[in-house]
Structure 1
Amino acid sequence: MISIRRAIADDAQQIGVVFDAAVHEGWTYLGDLSRRPMFPPAEWDDLVKEHAPPNELLVAVNDSQQVVGFTAVHPAEGEMYLLFVHPKYAGHGVGRALLDAAHEALRAGGCREVFLYTHEQNERAIRVYEAAGYRRDRTVRESNFRGMHLREPRLVKGL
C-alpha cells in the first residue's frame with residue numbers, strides 16, 4: 001500500500017536515494033554522471049526546507065514509511081518541479097499517484113494550468129506525462145549540466 005504525504009526533514013536522505021536510483025536507471029544518456037550520486041546529502045536537506053509552503057514536496061511512502069517516490073510543486077509559478085519514483089516501484093501506480101497529488105496541490109494553490117520541463121532524451125517520462133494529458137508547447141529550455149548540454153521541452157496541462 002502506497003500513501004502520499006508532505007515530506008518532512010527525516011525524509012531528505014531517502015529522497016536522495018530515490019533520486020539516485022531513478023537517475024541511475026533512467027538517465028543513462030548522461031553516461032558516467034548517472035552512475036554516481038549527483039548531490040551531497042546536505043542538498044537533500046535543503047530541498048525539504050526550500051519546499052515549505054507555499055511550495056510543496058510530497059513523498060510516496062510504503063507501509064514501512066520508506067520513501068519510494070517524490071514530487072515537488074511550486075504553485076506560485078504553476079510548475080511541477082520534480083517527479084521521481086524508485087525503479088523497484090515503477091509501473092505500480094506510484095508515479096500516477098504522485099501526479100494526481102501534485103495536480104491537487106497546484107489546484108489548491110489556485111493554478112488552472114501546470115507546466116514542467118523534462119530532458120528531451122527522457123522518452124519514458126515524456127510518454128508518462130503525455131499519457132496523463134500533458135502536451136509540448138514548443139518551448140525548450142537549454143542548459144549545461146556538469147558539462148552535458150541538455151534540451152528540456154516544456155510540457156503543459158490544464159487543471
Structure 2
Amino acid sequence: MIVIFTLLMGVHQLSLADLGKVGGQVVALYAITSTIAVAIGLAVANLIDPGAGLQLTSAEAQTAEAPDIVEVFLNIIPENPIAATAEGSILPTIFFVIVFGVALVLVRETSEDESIRQGAEGILRAAETAVEAMFNIVWGVMEYGVIGVFALMAATLA
C-alpha cells in the first residue's frame with residue numbers, strides 16, 4: 001500500500017510537462033544503477049569463486065529457457081491490477097499506479113467539467129493523506145519494535 005500511495009503522491013506533485021522529463025531520468029537512472037549492480041555482482045562472484053571444489057555426483061541441471069524481451073515487457077502490463085497487487089507482483093503494480101496517476105493528472109488539467117477535475121484532485125489528495133497515515137504506522141512500528149525485540153531477547157536469555 002505504501003508503494004501505491006507514494007507513487008500516486010509523486011505523480012500528483014508533477015506537472016504534465018515534467019512527467020516526460022522525470023520519466024526519462026528515472027529510466028536512465030534505473031539502467032545505470034542496474035548495470036553497476038550487475039558489474040559489482042559479477043566482480044564479487046569472480047573474486048570469491050563460489051562453489052570451487054564442489055563435486056556433484058548425480059545432479060542434473062535443469063534450466064528454463066529465458067523469456068523473450070517482448071514477453072518481459074508484456075508481463076509488466078497487468079491483466080488485473082488488483083490481482084497483481086494481491087499477489088505481490090511489484091512491477092505490474094508500479095506500472096498500473098503510474099499510468100493511473102498520469103491519467104488522473106491529465107483529467108485534472110484537461111477536463112472541462114469542474115466536478116470531474118475536483119474528483120481527480122480529491123483522489124490525489126486522498127493518496128497524500130494515505131501516505132501520511134502509512135508513514136505514521138511505519139514510524140510507530142519502528143519506534144515500538146525495539147521494545148518487542150528487547151522482550152524477545154529477554155525471554156530467550158531468561
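Among the shown structures 1, 2, from which was the value 15.2 of mean count of other Cβ atoms within 10 Å over residues 61-68 calculated? Could you put the intermediate results ahead of the total?
Numbers: 1: 15.2; 2: 6.6.
Going through each structure in turn, the value belongs to 1.
Comparing distance in nm of label points 7 Å out along Cα→Cβ at positions 29 and 149 across structures 1, 2, the highest figure comes from 2. Out of 1, 2, choose the structure whose coordinates give helix-only ellipticity at 222 nm (-39500 (n - 2.57) for each DSSP H run of 4 or more, over all residues; to 500) equal to -27000 when calculated. Source structure for this number: 2.
Name the one structure among 1, 2 that Cα extents along the principal axes in Å of 72, 54, 29 was derived from.
Details: 1: 38, 38, 29; 2: 72, 54, 29.
This value belongs to structure 2.
With mean count of other Cβ atoms within 10 Å over residues 13-20 derived from the coordinates and found to be 19.0, which of 1, 2 does the value describe? So the calculation was done on 1. For the set 1, 2, ranking by mean count of other Cβ atoms within 10 Å over residues 5-12 places 2 highest. Among candidates 1, 2, the computation of mean count of other Cβ atoms within 10 Å over residues 21-28 that gave 11.0 used structure 2.
Here relative contact order in percent (Cα under 8 Å, 6 or more apart) has been calculated and equals 38, so which of 1, 2 was it run on?
2
Each value in this text was obtained by applying a stated rule to the coordinates, not by laboratory testing. Just so you know, these numbers come straight off a predicted model, no measurement behind them. Cβ atoms are built from the backbone, for glycine too; each structure is taken alone.
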